1. Work out Cα Rg over 2.2 N^0.38 Å, for residues 54-261 alone for each of structures P, Q, then name the structure with the largest result.
2. Determine which structure produced the value 23.0 for mean count of other Cβ atoms within 10 Å over residues 158-165, calculated from the coordinates; the candidates are P, Q.
3. Which one of P, Q has distance in nm of label points 7 Å out along Cα→Cβ at positions 14 and 198, as calculated from the coordinates, equal to 3.0?
4. Looking at structures P, Q, which one was distance in nm of label points 7 Å out along Cα→Cβ at positions 46 and 294 calculated from, given that it came out as 5.1?
5. Given a value of 1.8 for distance in nm of label points 7 Å out along Cα→Cβ at positions 102 and 182, point me to the structure among P, Q it was derived from.
6. If mean count of other Cβ atoms within 10 Å over residues 6-13 is computed to be 13.6, which of P, Q is the source?
7. Out of P, Q, which structure matches -8500 when helix-only ellipticity at 222 nm (-39500 (n - 2.57) for each DSSP H run of 4 or more, over all residues; to 500) is calculated?
8. One of P, Q was used to calculate distance in nm of label points 7 Å out along Cα→Cβ at positions 190 and 254, giving 2.0; which?
Structure P
Amino acid sequence: MEITAIPGAREMFSLDPEVIQLNHGSYGAVPVEVQERQSELRAEMERAPDRFFARLPARLAVARERVAAFLNSSGNSSGAAFVANATEGVAVALESVPLAAGDEILYTDHGYAAVERALRRRAGESGARLVRVALGDDPVAAVLGGVTARTRLAVLDHVSSAGARLLPVARLAGELAARDVVSVVDGAHAPGMLPVDLDAVNADFWVGNLHKWAFAPRPAALLHVAPHWRGRVRPLVVSYGDGFPDAVEFQGTRDYTALLAAPYGLDLLERLGLDRVRAHNTALAAYGQRVVAESLHEAGLCADAPQATGHPGVPMRVVRLASGLGTTKAEADALCAEILDRLGCQIKVEPVGLLRLSAQIYNTREDYDRLAAGLPDVLRTRRALLRTI
């Protein structure tokens with residue numbers, strides 16, 4: 001497997017040199033030059049706050065246009081709004097779609113935990129019923145098999161957080177539309193990671209984070225809304241903005257500098273070469289998954305075969321740990337903390353026994369080799385501790 005390093009990539013970030021960062025998928029990492037641009041914007045805001053906020057709507061529209069074009073949205077600035085993150089974008093969609101007692105909200109077993117919480121609250125408020133489907137080997141059949149005459153809304157992941165699973169969201173959105181079901185796509189990981197084409201996806205609502213794989217400061221995300229929903233969008237907070245996108249986007253004295261700086265992250269990605277970055281990250285994630293799975297499989301601490309695979313173009317991979325390891329949030333958090341303390345590696349363990357590895361341009365093969373070499377001893381320690389509890 002060929003992995004072509006990008007010269008100087010590590011120096012583009014201000015990451016702690018004492019920590020091997022293998023969890024880019026959770027919070028991203030902001031390149032130094034983008035941090036500097038955000039600092040300039042904050043300084044500008046503090047020099048003349050009135051002038052900064054008076055000019056803000058027009059500047060947000062320009063930034064939004066750039067991001068929307070990057071994601072291939074022909075609606076550009078009129079069809080999208082900046083939000084803080086994907087969870088907020090999904091919440092706006094849930095607030096905007098009328099639901100009544102007896103309606104059904106479909107979601108999957110790969111959904112994000114915070115989104116599932118929002119679904120439970122919306123169902124409780126409206127009297128709608130939640131329908132959770134297991135994706136299995138055929139996600140299209142699983143999702144469509146869960147649709148009934150009462151299904152009003154379906155919430156899907158573009159790339160799932162826990163399992164790093166890529167779903168055929170364009171096909172699913174089309175199939176759901178044919179069944180008169182509103183589609184909400186949580187694309188938290190998609191911008192920057194994948195060549196997103198929002199016109200082709202054609203979901204009713206799609207939201208993606210810019211601060212994960214698109215090198216934007218936190219928090220920054222884009223909510224894209226289909227034309228027939230834009231006049232019905234309900235903002236979570238009523239402020240001075242009128243209509244979509246202003247009513248969603250403008251919330252008074254928030255710090256908007258992350259949003260204004262987001263295009264500079266896209267500029268850096270394009271200078272580095274999108275295909276080059278994606279090829280590097282995908283190949284490196286596959287390497288990391290393989291060496292870690294091999295090490296754990298040999299030690300009897302892995303439920304996956306060493307040749308376990310991922311999804312094309314997704315620079316996150318998962319390794320299923322042996323039974324009993326990392327299966328609760330408390331145990332998953334404790335395991336992550338011990339791996340960081342003993343090995344100096346920052347990883348993510350989803351509380352279903354999945355160890356998730358990310359790859360970004362600042363990573364190397366040696367990062368995953370180090371984790372693979374030390375992880376069996378850490379897991380043996382955790383297993384012995386759990387048996388005494």
Structure Q
Amino acid sequence: MGLGALGSAAAWQLASRGHSVVGLERFELGHSRGASHDTSRILRHSYHTPAYVRLTCEAYDDWARLESESGESLVTVVGGLDLFPPDCAISPVDYVDSLREVGIAFDELDVAGIRGRWPQFHPPPGTLGLYQERGAIVPAARGTAAMQRLAASAGASLLASTPVTRVTDHDSYVVVEVDDTDYTCRGVVVAADAWTNQVLAGLGAEIPLTVTLEQPTYFAPPDPTAYQDLPVWIWMDEPSYYGFPCYGEPTLKAAQDCGGPVVDPDDRTSEPDPEMLDRLASFVGSLLPGAGPVVRSLRCQYTLTPDRDFVLAPVPEHPAVVVGLGSAHGFKFAPTFGRILADLVTTGKTSSDVSAYGFDRPGLTDPAYEANWMV
């Protein structure tokens with residue numbers, strides 16, 4: 001249940017394997033209340049642990065499969081640049097070591113090297129750049145819609161405007177309740193993002209989650225052609241920012257990571273926040289002085305675990321109910337997560353390493369765990 005990127009990917013995978021699938025979405029398909037809408041997301045190899053880097057290798061393969069089966073071009077390779085300023089809050093050592101251990105090639109660049117390749121950037125002295133040539137853009141709304149189409153063509157029934165009111169486990173079967181119908185099934189994938197705990201309440205399970213409201217913004221450079229060949233970039237400090245080259249339109253997209261207010265997903269605004277906009281515009285103006293004026297802002301919801309690791313596991317004592325949660329950096333893994341969730345709900349195991357993403361880790365079980373969202 002839930003038909004954003006993860007739920008749609010699971011529906012596609014399950015239906016393509018011959019299972020009878022009903023997908024339930026509380027809003028309309030393609031809605032903007034969660035985190036699977038808008039245009040672009042980053043696909044990258046660079047991460048802070050070897051396990052994450054290995055999972056990105058699977059993600060590239062699974063996006064290629066989605067492209068093949070959908071007949072759509074979805075992955076736009078532009079290169080990826082991680083920017084580590086002096087005394088940054090995110091150490092580059094973990095990234096360098098993790099990429100090396102997995103055998104992913106990358107370049108280490110000083111400021112002169114960065115500006116030599118992309119003179120549009122103006123990083124401060126002492127900034128280290130890690131460049132990975134396979135960094136790419138994947139489309140959020142279009143990628144999710146492609147997985148929904150594949151799921152439907154394989155026989156899945158995808159029902160919009162159908163909020164789940166309760167899930168109960170009866171050992172040999174699970175009951176999913178909606179307003180006027182009960183669905184009895186052998187297994188359930190819960191990919192409900194900010195509404196995960198509402199869905200799990202009938203099982204007596206709860207995940208410590210924080211929901212924030214973020215604000216991607218688009219800028220209009222006076223000369224868009226000068227910004228078509230930029231890589232995707234991430235500013236590895238606190239606060240952290242990220243951005244895209246021109247993609248599908250003559251604008252640059254940028255946002256702060258985890259910079260928005262904590263919200264109730266059922267009672268939140270969709271209006272832009274002027275203070276967040278000023279903060280972002282100031283940063284973008286210093287790093288990319290030619291980015292130009294703001295064109296528009298939109299809101300995007302983050303659902304965060306305390307350790308910002310994913311949840312890809314069955315609910316304790318309820319093996320037929322499997323949870324998928326991307327913790328606000330999961331879209332790049334969406335086709336992979338669909339495969340993993342389909343594996344877990346049908347066989348209880350998967351070939352991918354998901355040992356770090358269960359319910360039994362300190363980030364989910366220790367009330368004193370100090371939240372850290374820097375990745």
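Quick note: the coordinates plus some simple rules give every number you see, no bench work behind them. Quick caveat: nothing in here was measured; it's all calculated off a predicted structure. Cβ atoms are built from the backbone, for glycine too; each structure is taken alone.
1. Q
2. P
3. Going label by label, the one that fits is P.
4. P
5. P
6. Label of the originating structure: P.
7. Q
8. P
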